[in-house]
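Structures incoming, each one as structure tokens.
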Structure 1
Amino acid sequence: MAGEPPTRAWEVARPGPVDTGPLELVERPLPVPGPGQVRLAVTVCGVCRTDLHVAEGDLPVHRPRVVPGHEIVGRVDALGPGAGRFAVGDRIGAAWLAQTCGACRFCRRGRENLCPQATFTGWDSDGGYAEAVVVDERYAYRLPEDIDDEGAAPLLCAGIIGYRSLRRTGLPPGGRLGIYGFGGSAHLTAQLALAQGAELYVMTRSADARALATDLGAHWVGGAAEPPPVPLDAAILFAPVGTLVPPAMEALDRGGVLAVAGIHLTDVPGLGYERHLFYERELRSVTANTRADGEDFLRLAARHGLRATTTAYPLEEAPKALSDLAQDRLVGAAVLRVGS
């Protein structure tokens, strides 16, 4: 609107290694919500590994100079024409899935995460590394009241994608779950699995992450590719490291499933049929999430008291947060404090 002060935002100006400065802090006009959209005054935005992939160019550019960030918590401060799901002042969250077509065969089957026309926050549309953002109100979430903004932000992608990954494994009740890599998503998924009665086995290279896994109640903790002491009923690979797929497959019991949680993975070495796949062991990918995944997970997070371990940075230090993520200098999840 005319006369509105500008808003600050980080843009991906030159995709490349995070320590070469791919992000640029700019001032932009305050965004105006369109039909069916709401504008959020951002309070906190989580820092996700997908943001790192966008900044570094591992994910091809969909929108030049896009603002990354898709774990957005904020207060509604403006409504677009026809928007009525939320009111001004409501605290809501926006996540990775920004829009789908609603009409294709995947959307009609309840698998909107596979919609060929899906768009994503912080990749196709501007995200939350900014003081203000507009989002489609149909794809936003009401947040559990007893979880503060910093704790809620990681739930919106790290938590939701971990939940979908856990579902993709088909882990049986009381089953043995292996987790490879123990960052923002993994430490939330671990809490949910333990609350649901699973035995948890964690493989990660970080000593600090191993300590967190132990504190959360893991039954066993070891190195990144170390064989667990028992065969696993299911496993989730959170680390974006393709060379971990063979040892993870080898760790599975008969009928076990490995779900790969990330949107980007380095090349996977060849798998041997008898060694890695026989006895109906399966390798499954995980693609985004549906809105139903998000609603279900947020209810479970509130019911089981899931809590994110976070390290907070001011908005001005978004590049440092991404660098710390890239160099495994974080335990749990990073978040950006944007507004009050």
Structure 2
Amino acid sequence: MHAMVLEAIGRPLVPKDLPDPVPGPTDVAVRIAACGVCRTDLHVVDGELPHPALPLVPGHEIVGRIEALGSEVRGLEIGMRVGIPWLGRTCRTCPYCLSERENLCDRPLFTGYTRNGGYATQTVADARYVFPLGEEEADAALAPLLCAGLIGWRSLVAAGDGRRLGIYGFGAAAHIVAQVALWQGREIYAFTRPGDTAAQDFALRLGASWAGNSDAATPAPLDAAIIFAPVGALVPLALASVRKGGRVVCAGIHMSDIPSFAYRLLWEERSLVSVANLTRRDGIDFFAVARQAGVRTETAAYPLAAANEALGDLRAGNLQGAAVLVPPNN
């Protein structure tokens, strides 16, 4: 198989020809049709997440078709289109797994971080953690749903049922979760980097009630806010924007340090929470909702060989929606 490989933190990915992956008893081998480029991939290659399994094939928003089945796999078939998400495997025995909180598993494996991912023509995945995707929608359109969509959904659920929702950082995850929230009848208030009029226009085009700079005063008190941007300084700004009893959800796997802030921003029963990873239940629930809501992703396609370019464009904030890598066999 051909892959783009991270050999050293902070260095460009290197094109490599590797042996075709062989599925274990509970695995499937998948021919990759598309792989989304997620901000978490940036955190991995830039060294903001510790101890990646180097050398590593990044990528965890994978859409492809099953080429081979492990001997213990049931319920999946060769040729079936599946999605492979960030959560690659859990221990299934720790207290978190046994209490239906597998996203907090003590001994997990993560796709494109502690096991090889989707910046490649092929991969293997634990069959128990893949999602059948059916035949609707294009491969590239589905890829961002496998992380940006899933973590956005988990964050939206954590935010509660409030009507006015603030979203800080309007990228891949935000443009998906905004569509779901609007379908639910909520109002969206989009906060972007100061002066990023392209992102603000993008949010308004999708149906946001308001879009402005991250340091701007909101036109009305928010019921909740979700922070997708990995910027700790946004936490006190978001707390200042939510009403009494409101909630701020930190959605990223990595964030810069949160500065100290006055207790009055947290007082009056405001709450600050984070979300971590995902569960298989999240996927089942989200894909059903995404179909009902008619979610449509906006993507920019890059050939697999241009993975470094795609990561660079994401790092520079040059994307509206999501970047997706397309392997040469498609």
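The value 1.8 for distance in nm of label points 7 Å out along Cα→Cβ at positions 172 and 220 was derived from one model only; which of 1, 2 is it? Checking each candidate, the match is 1. State the single structure among 1, 2 that was used to calculate mean count of other Cβ atoms within 10 Å over residues 252-259, giving 15.0. Computing mean count of other Cβ atoms within 10 Å over residues 252-259 on every structure in 1, 2 gives 15.0 only for 2. Have a look at 1, 2 and say which one yields 3.9 for distance in nm of label points 7 Å out along Cα→Cβ at positions 156 and 260, as calculated. Matching structure: 2.
A value of 13.8, 38 for Rg and Dmax of the Cα atoms in Å, for residues 20-75 alone, calculated from one of 1, 2, originates in structure 2. Structures 1, 2 were compared on distance in nm of label points 7 Å out along Cα→Cβ at positions 196 and 236, and the highest value belongs to 2.
Given 0.65 as the derived value for FRET efficiency 1/(1 + (r/R0)^6) of positions 140 and 180 (r between Cβ atoms, R0 = 35 Å, to 0.05), which of the supplied structures 1, 2 does it correspond to? Label of the source structure: 1.
Values quoted throughout were computed directly from the atomic coordinates according to the rules given, and no laboratory measurement underlies them. Treat the numbers as computed from the prediction; the structure is a model and nothing was measured. Cβ atoms are built from the backbone, for glycine too; each structure is taken alone.
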